[in-house]
Structure I
């Protein structure tokens, strides 16, 4: 997909999957400048998960596989803060980090999405596992990611269907990173199913233990 290229980077405490949308509240001066420059250009920057540290203040450690984000809506406050809505477009790998001034930047390579993740029966099993986790969390009064309805999963390419399913799965950020780093779609589908079935089993045991557990 071509050689490495420089890209502005926005480390976060959450994973952005291709095709998924997330809102961002931009208040740090360095990320305000990043936003200004992106809006004046192609509206794109990279998102990576923070491995250790905080989103605020710098000095964080970051994972090397992330996602290109494209700004689809932007609203600026009077004090210079931004409210953004971004959508993930495709995966990237960081070849090397550049200086953080005036904001984090890296040389990145595009990563391929792969092909067909597998037959429909395997996809339906993964969908059922994701739904099961979301249902159990609802019974426990815990929130789940708010994204497009699973009933719409039949639309789009096989890759986009799988990424949509990943974005609906109420998993930890580290589990989300594992899914993002898995290059083979069939392996990603299997991993998603395994992670959700394991979490569903844990939640079922928690529900069965009762309020005094």
Structure II
């Protein structure tokens, strides 16, 4: 599986779990090709005027995405107001495709904020991979969504359209591993390029600030 987390986490173990407990100041300068990679061509975004889109390409079954989650949530709580954050699920295997359907189903039903964190925990901490429609229906039921409603939405035209769009974005952004973060359709950055979580979010913030300040 194409998870960049292996190299990313190996570095953390060698440095005494630096990723989880990074305290070094963020780099003042970032260099293209090192801390981030420019996209060519740049891609259009869905952000409103005056906003800078930050997109996480992820999979619920990705260990690196799971490890990133608490740091991501902490960043979201204090991100600049001009940042518009979205998630785009990669669909590199059948389970990931099923999970992408679940992600967009939860969004369509207004349950995404409730389900995101527990979904990660269910897969990684509890060992329930939510790899069948019945398991997903039971999971959604814990959040007050009837199984019939889940199944009705699961294969709706809306969800099919979003899945197709996500597939296209993964290709257009040249995503090869998860988690990968794209900033305003112009740059991508990964954990291994940053080295620590603190540095990674400093890179994201710097790129977003540049885009926000651009004429």
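A short reminder: the numbers here are calculations on the coordinates, not readings from a lab. Please read all numbers here as calculations on a predicted model, not as lab measurements. Cβ atoms are built from the backbone, for glycine too; each structure is taken alone.
Below is a table of values for the structure above.
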{"item": "Read-out Cα extents along the principal axes in Å, for residues 103-142 alone, computed value 44, 34, 5, structure in I, II", "result": "I"}
{"item": "Among I, II, structure where relative contact order in percent (Cα under 8 Å, 6 or more apart) as derived comes to 22", "result": "I"}
{"item": "For distance in nm of label points 7 Å out along Cα→Cβ at positions 47 and 111 computed as 3.1, the structure of I, II it came from", "result": "II"}
{"item": "Ranking I, II by distance in nm of label points 7 Å out along Cα→Cβ at positions 71 and 119, the structure that comes out highest", "result": "I"}
{"item": "Given -15500 for helix-only ellipticity at 222 nm (-39500 (n - 2.57) for each DSSP H run of 4 or more, over all residues; to 500), calculated: source structure among I, II", "result": "II"}
